[in-house]
Structure I
Amino acid sequence: MSTFGELSAAFLKEEYEDSPVAASSLGLTEYDERLDDLSREAFERRRASDGEWLARFRGVKDEGLTAAERIDRDFLVSILRGREILHPHEMWRRQPATYLGPGLQGVFTLFLHRMRPERELADAARARLEQVPRTLEEGMANLDPSLVPVIYADRGIGQAKAASRYARELVPNEVKDASAREKLAAAGATAAAAFDRFGAFLEDLRRKASGSYAVGEPIYTRLLREKELLAYDARELRERGRHQYDLLDAELRRLAKVIAGHEDWAALLHELNRIHAADPEGMRREYAEWTEKARDFLRRTGLVTLPTGETCSVDPSPHFQRPILAVASYSRPPAFSDSLAGHFFVPFPPDGTPAAEIEERLEGNCSYGIPTTAVHEAYPGHHWHLVMAHANPSAVRKTFSTSYFSEGWALYAERAMREQGFFEDPRQEIYHVEATIFRAARIVVDTSLHLGDMSFDDGVRFMMEKANLTGPNAKAEVGRYCSWPTQASSYLTGMLEIVDIRTRYLAKRGASDVPALRAFHDALTSSGAMPTALAERAIAGA
């Protein structure tokens, strides 16, 4: 009989073989030349294999396992159960991004992390670009107009246009050698032509698209309970979101009174939104300044331990992400590498965005809101968490994560920094609370969209009226919720779970000073990014 270590290693090897782009992003460079197999046969094979692996891991008994292995086993069961729950929804027949993502992310991450000599990177990127036509042809064969929602087609069309320019014009500039650049340009032109064909295909598909993005209440609830190991169902989660919204609304009204002498926080924020950088590059510089201020605050206060050698650059968002992502994002260091260099991406507008819309996007990244976003994405949010998790020896925890921990942690980081006095100006504080009520609004909209109680347009209006979002940002946000069920609810849900874990941790130790908080923060983030119930088990003896 195989040991758990042998069993999990065999499963992970199969994962990497099936998902070479993901493996490459983890730092496993032997997969750099390959793109995923996205054929119907591959999806059906993976579905059967996932079921077999789920049964095998469920059959592993506690006896003979270490405490860490028991947690890893339960984590793998949660991952595989989540896949099993979603399999009947057949996202591969609904979602164009399934076919756009690998070719884009697969090339981008090669040059982002640069884990090999440039000539080898150029060869790997060329190999992947040459496979793009095959993956997009698989998409054209698999996508079913009766299942594809219009919003998915719209997002895919915008991303395909950005992908074409990225492959044709930008990728060749990543290398200095003229010969390598010429070969990369030829492969990029081939890929760009395929992206153009796929975009035209999506334009035609859009006219026939009649699918629904809603996964429905049973699937949503099972994902919460069996994948995320939470104790509530979809409707209970929505009520929790509404309750938190009301609490945060009261706090915003209090702060508005302090700042402006009235309680109309939405009007105050609308006024403060106009205070922003003159252009996207100025916005990026503001983000960079506040990222360093947050890091320095941690260094001075000792709220967390800063690992030696970690760095976090603040960069414009990748061109191919701009049509579908209007908020900041973060890319972690490859988990199976020695690098501790992360990348915080600032939300630049897509090429060709009208001046009026650029202004609206800048308002969505105003100067008083930037400090809390820098905390969320970098210190002690995503970047700090993931460089701490980098040291965990478990290959399972290096490979898999859940946003209910990672996004929950990043929102918790904002709260912890406010508690320790990082936001000195009440106008910064009100944007921290606004960022939190935005996450409460996300819970309401995400659950309502997937329960069928809210349309796309209803969701956009709700986010504009209740979460202080501009029109373009609200549309991009709600499109994301439609595409990624349960993820938008993970931020505030995970944060509240982490606060509860902290309360129990500190009470057990009879201390709540900064050294006790640092011990909690270091231990929790070092456990990885698992469902919060498993993370609490992991730090039980810390």
Structure II
Amino acid sequence: MQINHFLENSARHFPDKDAVWFDGKWKSYREMNTMANKIGNQLVSLGIARGDRIAILYKNSFEYIAAYFGILKAGGVTVALNGETNTDAVIYALNNSGAKAIITNSDYSEYLLPALGKTCEMQYVIIDQEDVSEYVETADCSEVVKLCDVFENGDESEPDVECIDTDLASIVYTSGSTGKPKGVMLTHLNVVSNTISIIKYLELTEDDRIMVVLPFYYIYGQSLLTTHFCVGGSLVIENRLVYPQIALETMKSMEVTGLAGVPSTFLIMLNRTNVRKFEFPALRYVTQAGGAMAVKTQKEVAKVFSNAKVFIMYGATEAAPRLCYVPPEKLHEKWGSIGIPLDNVEVFVADDHGKKLAVGEEGEIVARGSNIMAGYWRDAHATAEAIRHGLYFTGDKGVMDEDGYIFVVGRKKDIIKSGGFRISSKEIEEALLENDDIHEVAVVGVVDEIFGEAIKAFIVPKSGIKIGLDAVKKQLKKLLPPFKHPKYFEISKSLPKNESGKIMKTKLLEKKKPAQTSDVS
């Protein structure tokens, strides 16, 4: 089975059923499948072949979903780009993936136009924009296609492309300890097998309707799309979480049965809305992943959404994405746990050689299963580090209790989990060191009630230099997307080091909150 079969099967079994609500209107499974077919056939007509990479730079919408499934129907590999981006990030992803085409809209022109002249293999731009003259003049590619023309005049038949489930389906970029984004290679089999396992423990059916506030380029957001399209359920897309009260009103009016979020999603709802005054009689379940959520917050979520089952979950992009979950009936017994493995996945705590450790022994959380990635795109070294002894090593330290429930106790990798993103400290440190006035830096994650972890930068200026934080922030805006900007800065005379000269970040984390901190505007 292939991922695109989810849409095709649902369009066959539920052709007129509401599939996606967006911007005040519904589209049926028949309509979504037709849109995807037109994109798929357009790609085939352009010469896109099985295994070619196609980028998507788009907000959650009908068009994003049609692009995702259309690429897969054409035998292509989706490369979903983070919507919070900059030109350098776009250039890197397009060149690293070797994308031959990109599907986008005018919202991203300021980043994409200057990037196109610096890409190696880009041949086609498919864009939702009436006037494409600027792209025709700027883009060093074979053709610029208007998306509206594709939808108006495209071939709506199923593309005639043969693929198998071990074919590569997606490259999903995630920051790693090297500082450079790594492309996680997910096959159709990886995603399909994990989708089926998620559907089982959530007991999803065609009657379910999920509230989507997570972006589809994020693997957790993508899983909402695949699981509900697999069973013939419905998606309610709400991109206005910046106005959380509106999101709650949408939840209620659209009678959603499911809500999914990262820790910050729930903290925003709990702390910045009057959610406690709402009633959601249709809500059946709530899921949380994307980093650890404080037990206090877990308890408050369970209280506020008391009529719904609350699933605390754990996973990784490399796992397509789910590894563990806490059954709702066990949540009150296992606060703070990431739970037990879902069906068809093996997860346990191991030593460095992959040997399973006894109850209570601390080691690294490892996993194996048909959902585990094929590796990192064009990065054999990183692949060999992550997949050893036939196991995926998550980088998280953990222990298992006598009931088989796993608890995360720390992290091996120098990664910050903030607002659902995995962010490399090294990448931010390298960006800060672009400032000629900075001698050395250290970036850590500190506890944050909204984002789980917030980014904090310790800066040591060069001798005799007084650092201006406004200038530092301004420079960072040119080098990094907004979600990688530090929330806090502390100017230090020196950084604690061990005998070999390595900065001891654990000592920095032990420090009390500094008097001189600064929120990024």
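Read the figures in this text as sums done on the coordinates, not as results from a lab. Bear in mind the structure is a predicted one, so any value in this text is a computation, not a measurement. Cβ atoms are built from the backbone, for glycine too; each structure is taken alone.
Supply the structure label, taken from I, II, corresponding to distance in nm of label points 7 Å out along Cα→Cβ at positions 127 and 455 with the calculated value 4.9.
Of the structures listed, the value fits I.
Identify which of structures I, II gives the largest calculated value of FRET efficiency 1/(1 + (r/R0)^6) of positions 191 and 287 (r between Cβ atoms, R0 = 35 Å, to 0.05). Intermediate results must be reported in sequence, preceding the final value.
Working: I: 0.70; II: 1.00.
Going through I, II one by one, FRET efficiency 1/(1 + (r/R0)^6) of positions 191 and 287 (r between Cβ atoms, R0 = 35 Å, to 0.05) is largest in II.
If distance in nm of label points 7 Å out along Cα→Cβ at positions 199 and 415 comes out at 2.8 when worked out from the coordinates, which of I, II was used?
II
If helix-only ellipticity at 222 nm (-39500 (n - 2.57) for each DSSP H run of 4 or more, over all residues; to 500) computes to -21000, which of I, II did it come from?
Working through the options, I get structure I.
Going by relative contact order in percent (Cα under 8 Å, 6 or more apart), which of structures I, II comes out largest?
Biggest value here belongs to I.
Say we calculate mean count of other Cβ atoms within 10 Å over residues 263-270 for every structure; which of I, II gives the highest result?
II
If FRET efficiency 1/(1 + (r/R0)^6) of positions 151 and 487 (r between Cβ atoms, R0 = 30 Å, to 0.05) comes out at 0.15 when worked out from the coordinates, which of I, II was used?
It traces back to II.
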